[in-house]
Structure 1
Amino acid sequence: MEPVALLSDWQFVVSNWRFLLLGTVVTILLTLSSLSLGFLLGFPAGAIEVYGDGWLKSAVNTVGVILRGTPIVVLIVLFFFALPIPRLGTVPVIDMQMNAFIAATLALGLRSAAYQGQVFRGSIQSIASGQMEAARSIGMTKLQAVRHVIFPQAVRRSLPGFQNEFTIVLKDTSVAFAIGLAELLTRAERLYLQPGRDTAVIEVIIVISAIYFILTFTTNRALDRLQQRYAIPGGNE
């Protein structure tokens with residue numbers, strides 16, 4: 001009897017593969033949007049911590065400490081209920097509420113920016129200070145030197161740290177279930193909460209764990225290849 005029940009649960013999970021696939025799509029979209037926001041804000045934050053001074057550097061450092069020290073679930077819930085995000089409806093097919101998606105992206109993206117800022121700060125500091133001085137000596141402003149000389153090298157040096165940040169953000173997207181966003185974990189919960197399907201909890205969790213693992217593994221291997229291809233000759237020179 002137990003094998004029959006087990007098979008029935010697995011059949012139930014397999015029959016809902018489209019439902020879980022749509023949740024996977026939302027998870028991937030949320031991961032990409034959050035990492036993109038984190039990158040756009042993280043590099044300037046890292047550059048300011050290295051080359052900035054005065055109140056701006058202090059403000060960036062303070063905001064970073066607050067974001068890194070606040071649990072992500074608190075940020076997501078706070079942004080969802082406290083920010084005046086307009087209700088933009090639901091994206092058809094994937095059943096994604098836009099206001100929840102925006103709140104989750106802001107929370108995950110800003111928190112990611114706080115961590116990416118530290119990754120970029122370290123990669124910038126690993127670049128010889130003489131390169132900035134050389135760029136300034138040929139007439140570049142500090143901003144131009146950062147853009148044309150420091151930025152390309154810092155991005156390449158930061159790939160190992162970015163790899164780790166991707167894994168963290170991907171797994172943290174599951175916290176968006178707290179605001180009802182239809183990502184992978186939320187859809188998994190909806191499956192085993194159906195009447196009479198509480199016995200399929202383990203099977204559902206195993207499947208979504210495998211999905212998270214596949215996403216993490218394939219992306220990390222791709223980033224490994226990217227790092228090998230664009231590694232800076234001479235290492236830390």
Structure 2
Amino acid sequence: MTSRRPAASWPEKEKMKYKAIIFDIDGTITTPVSSWRYIHEKLGKWDVLACQYQELFLAGRISYRKFCELDAAHWKGLPEKNIKKLFQDVPYAKNAVTSIKKLKKIGLKLIAVSTGLQYLPRRLKKELRFDYILSNELEASKSILTGGVKINITHGAKGKILKKIIREIKVKPHQVISVGDSEGDIPLSRAAGYSIAFNSSSRHLSEMVDYNCKTDDFSEVYHKISEVLMQGRGYVPSRRP
């Protein structure tokens with residue numbers, strides 16, 4: 001699906017109600033819902049123990065930091081390039097690349113945050129020219145994983161992170177659109193001026209956002225954002241190819 005809008009129909013960048021979009025990554029822009037689990041599965045380590053860590057965290061028996069530290073310890077001693085290589089071919093969601101490039105062309109700042117690991121965010125920065133990325137990071141020394149992890153975003157803290165980021169890029173909360181897929185994106189949705197759920201795995205998220213996508217095609221996200229930007233101007237982007 002492509003838009004046939006005339007280039008002059010978009011509001012001037014300075015006059016747009018929304019200035020930035022903040023995306024979740026795992027399960028939203030890309031198809032794996034957890035980069036942590038993705039590594040375990042690719043290395044054949046999603047065993048009873050790794051699965052148990054997740055269950056302990058979800059049950060509230062260990063902290064998020066402890067959960068991450070236990071996971072990261074599994075990969076101690078591995079060359080970091082081997083982990084980075086695992087993420088080179090991770091697929092984007094259907095039509096995510098073209099949709100995000102069009103949003104970038106409009107003049108919106110693109111932000112990506114994730115409680116996952118650094119490898120997918122760095123791809124977004126390089127391949128899709130994201131303006132700001134933030135995630136957790138596996139630590140390495142001399143290109144070898146140490147088993148340590150730097151926690152930049154803890155579970156449930158994306159709302160606080162958004163406030164920090166927008167201060168840095170000089171945007172106000174009501175000028176931000178959020179796009180997420182899970183329970184962890186609810187604080188982000190609450191903090192943003194307009195919220196979208198895509199591929200939602202959370203009933204709560206689906207019910208509280210301004211718009212819940214009906215398909216797994218990222219073009220729907222693009223068209224909804226286009227409509228929101230054009231509200232009050234009598235223009236709705238074409239959904240015809």
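What follows draws every value from the coordinates through simple rules; no lab data is involved. These numbers come from a predicted model, not from an experiment. Cβ atoms are built from the backbone, for glycine too; each structure is taken alone.
One of 1, 2 was used to compute relative contact order in percent (Cα under 8 Å, 6 or more apart), and the result was 25. Which label is that?
Working: 1: 29; 2: 25.
This value belongs to structure 2.
Compute mean count of other Cβ atoms within 10 Å over residues 93-100 for each of 1, 2 and report the one that scores greatest. Spell out each step's value before the answer.
Working: 1: 16.8; 2: 19.8.
Comparing 1, 2, the top value of mean count of other Cβ atoms within 10 Å over residues 93-100 belongs to 2.
For the set 1, 2, ranking by mean projected area of the Cα convex hull in nm², for residues 37-132 alone places 1 highest. Given -11000 as the derived value for helix-only ellipticity at 222 nm (-39500 (n - 2.57) for each DSSP H run of 4 or more, over all residues; to 500), which of the supplied structures 1, 2 does it correspond to? The value was obtained from structure 2.
If percent of Cα pairs over 27 Å apart is calculated from each of 1, 2, which structure is the one that comes out at 46? Show your work: numbers first, answer last.
Numbers: 1: 46; 2: 36.
Here the read-out was taken from 1.
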